[in-house]
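In the part that follows, the structures are each spelled out as structure tokens.
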Structure I
Amino acid sequence: MKEIALLREFLRAALEAHLRPFEPALKKVEYLKFIGADRCPECGEEADFRHYVRQELTDGSFLEQYHCPHCGLKLYFPRDVLQ
């Protein structure tokens, strides 16, 4: 479960760094890569944030999913409500 939580954090950070490339976001992505959070838990290949989808729902929560292009693994992350 820890690998999936780290992968989710990496995907969020990579998307943030892609949309707004500023120093803290880029450093966070580099750190998560260093600890191995950028790997698919199923096949071990590098995760690609372009296959990560995050949608905001009407109740304020987010629906997040990731599809690994290498092994076909589909991950659906739990919904989070912003406080």
Structure II
Amino acid sequence: MVHLKLVTLDARRLLCPMPVIRVQDRVETLQPGTVLEVVCTDPGVLNDIPAWCRINGHEVVETRQQGDEYIVRIRVGGVEQPGG
């Protein structure tokens, strides 16, 4: 069984481009295969984060609106380490 590692990033009350900058900074600290859940209040992230992921080799696995918050889940790209 594969265990999913989930990390949450609170980017609420941040406006463009800050959510993407925070995502980039956080992704640099994560192992490939980790899922980063980004919670935002700026609806622009629904376009900005997927575009950033395409450019940088990461995968958007989910986007959704929950009330007045926007949730984007990203699987960090790269080569997974054994036991990671």
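Quick check for you: by percent of Cα pairs over 15 Å apart, for residues 32-71 alone, which of I, II is greatest? Spell out each step's value before the answer.
Details: I: 49; II: 38.
Ranking I, II on percent of Cα pairs over 15 Å apart, for residues 32-71 alone, first place is I.
If semi-axes √(5λ) of the Cα gyration tensor in Å is computed to be 22, 13, 11, which of I, II is the source? Don't skip to the end; give the middle numbers.
Working: I: 19, 17, 11; II: 22, 13, 11.
Label of the originating structure: II.
Where does the value -8000 come from, among I, II, when helix-only ellipticity at 222 nm (-39500 (n - 2.57) for each DSSP H run of 4 or more, over all residues; to 500) is the thing being computed?
On the way: I: -12000; II: -8000.
Traced to structure II.
Given 33 as the derived value for relative contact order in percent (Cα under 8 Å, 6 or more apart), which of the supplied structures I, II does it correspond to?
Working: I: 22; II: 33.
This figure was derived from II.
FYI, it's all coordinate maths here, none of it is from the lab. A quick note: this is a predicted structure, and the numbers were derived from the prediction, not measured.
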